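Presented below are the structures under discussion, each in the form of structure tokens.
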Structure P
Amino acid sequence: MSWKGGTVDFTFGEEQQAAVEAAKAVFAGVAPDGVPSPALTAGAVADDFDRVLWARLADADLLSLLLDERHGGAGLDVVALCLVLRESAKVLARVPLLESTAAAVAVQAYGGEELRARLLARAGRGELVLTVAAHGRTGHDGAELAVSARRDGDAWVLDGLQTAVPWARNADFVLVPALNTGPNAGSGRSVLALVPRGHRGAVLVEQISTTGESLGELRLDSVRVPAGDVIEADGAWEWLRNLLVTGTCALALGLGERVLAMTSEYTGKREQFGFPIATFQAVAVQAADRYIDLRAMEATLWQAAWRIGTGAGGALPASGDVAVAKIWASEGVRRVVQTAQHLHGGFGADTEYPLHRYHAWAKHLELSLGPAAAHEETLGDLLAAHPLG
């Protein structure tokens, strides 16, 4: 992707296209209907993420796409990651690809040299799994406001709570945003602290997501983290959150594209009055509307990914493009799965057919890191602070 004539050229480069082909090969054998429905299980659908798939991603060098060559990576950009995430969502891949990659890239961009040397190569090989506590106490307020951090000698002390931490039970480290409350902190400054699983004072309480996957409520009680494992750089958390939101948009796009394809296949075979229902005008119009939703989701996604990946300037900060992408992703993926359920009729509710799992994942992605209304408010604030024209 590049900037041409005042607009973004959405032509992907050879390395980005190679990443897509590698991802398609890895995800080819993954069956989304091979996991029990959340509605049919008492707890989480599984105790762990898909370790076999994780190893295959590592072997294909897809866990190190964004890492520098000196850390064993390919040095690609955010667009490449979003392309791979898009493919993963088509099969509902049960791996912490977004969270682990985003945390590793944040360490690479803002962490100290010793921390980078200790974590990045191992994360790129899949030996270490990272995740991010991005939902705060309630899922509605800023995650950095849910935990306080103060410097104490050669360590930082963390207190607070983060809810709905993805893959928390199985990740080796959780990257926790926290508000610096020290005497010389400055107004509103946040840090990112790397907390090991099972660390003293850090307690995990299991939660179950809409998808049926296990989440964790992370309770921090005077948790001491070495200063070298804390990122103090200004803007680190905002950049990481923008990356997580954009990656979530990529997941929503891939899921929506697969659901529309499933709907096309079904309506092309299902007959009424001797004709496939896909030939009925009411069905065709609804499918066309959802196709338009997906194209809007795609265009806004690549704009956001390009902005945060390149740091290119614009009329608004990159957070504005991210907000627009998330508004389209939240609303679009919801409309796609609702239309799919409607056009499938009663068959869409059959738990032996995978559509119900896509619907559950879509609802989770719609609300993850803020629903459309929250990002509309963010966009409004940015427009007020940066009037156009």
Structure Q
Amino acid sequence: MDTLVLKKGEERRIRAGHLWVFSNEVDVRSSPLKNFEPGSCATLTDCRGKALGTVYVNPASLIAARLFSREAGAALDAALLEKRLSAALALRESLFERPFYRLVHAEGDLLPGLVIDRYDSIFSIQITTAGMERVKPELCRVMEKMFPASQLVFRNDAQSRTLENLPENLDFYPPDSNFPTELTVEENGLAYSVPSLDGQKTGWFYDQRLNRRMARELAAGLRRVNQSPVRVLDAFCYAGGFGVAAAAGGAQEITFLDASRQALDYAVNNLAQGGFPHAPAARCLEGDALNLLNGLLEAGESFGLVSMDPPAFIKRKKDEEAGLAAYYRVNELGLALVQPGGFYISSSCSHHLELDALRRIIQRAASRLRRSVQLLAVGRQGPDHPAHPAMPETEYLKTLVFRIA
């Protein structure tokens, strides 16, 4: 096996547990990156030649190598994939009674570049690196062995694939399978329908499972103490996860807000299919979030519960200034729409935005609005999205729950 050599001192982060090697950390005199084929494996060593483990390499990427084993000369093959998938499955089966969860969370499950979401016998998969793309045939065979009669869809349409010079495509296994256009999700005792092929990410955001459960509990509490109907705003709603959860808690009026007509249609359908005895009313607002939120505020509307779950406004470090401004604006508008005594749930899926930064944004917005806020809970991604303790990048989701005076 070829050897990838690090510059002097650049092994400290790897020894501490991190799994990424950046191109500027490689000693290109001893091991020229141009000599490696995308996705090829190599033994990683420090400048003295001491082995640190095994990586797969992509000379075209800023993250030039990703460590998948602490053993030198390990093979990224079917045996390793089956071992890691079996461990991942055992964890999820210990956490959940029903087979609806994220089965593999990339570095969190020591399988960098691979995400697998499970919908019973259907698996939605994203491969984002050349190293994992190279073993896709082995992955299919292992999945077929572990989950007989399963169907796989490779949702390889993530923009991150372009960073690895990989094409964006949609693929199925078995190739001739009649793949469904919709998926069913079971979560917190509720059922949702989501698009399987053209929805966001891998179809559903399992990472918000625990935070949606809290939304349900908050809505139930509001209904207990309020005489008037509980009104909920689910902003950036996608298929209505937070709004439907709040309806299950007893909320009577749900406003879904999203830029996607498809997402809104699914949200309304999921609310209708919930079978709630109080038959909550649904309203859809389609378009630019800032304009719609401003419109609600100008119309004098307010809500007992507001969930603000925008896309990542800071996808790269250079987007930080503009992203912080966007986070501030949507949270200021969200806070302004909460009724006194109501609850505000603010989420960010950008790992570039730290938890304390989000907390400061909301406090600054509350001060400007002259509203008092109480921080009730700090939520993170669910346990089927395990974070790697040496990699802050893998603990990306943060959710803050406030009561607004």
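Out of P, Q, which structure matches 15.4, 49 when Rg and Dmax of the Cα atoms in Å, for residues 272-319 alone is calculated? Label of the originating structure: Q.
Quick check on the output: 21.6 is Kirkwood radius over Cα pairs in Å, derived from one of P, Q. Which one produced it? Mind dumping the intermediate values first?
Working: P: 21.6; Q: 22.6.
Computing Kirkwood radius over Cα pairs in Å on every structure in P, Q gives 21.6 only for P.
Could you figure out which one of P, Q the value 15.3 for Kirkwood radius over Cα pairs in Å, for residues 224-279 alone was computed from? The read-out was computed on structure P. Source structure of the calculated read-out (helix-only ellipticity at 222 nm (-39500 (n - 2.57) for each DSSP H run of 4 or more, over all residues; to 500), -15500) within P, Q: P.
The value 16 for relative contact order in percent (Cα under 8 Å, 6 or more apart) was derived from one model only; which of P, Q is it? Attributed to the structure labelled P. Computed over structures P, Q, distance in nm of label points 7 Å out along Cα→Cβ at positions 344 and 368 reaches its largest value in P.
A short reminder: the numbers here are calculations on the coordinates, not readings from a lab. This structure is a prediction, so every number in the text was calculated from the model and none was measured. Cβ atoms are built from the backbone, for glycine too; each structure is taken alone.
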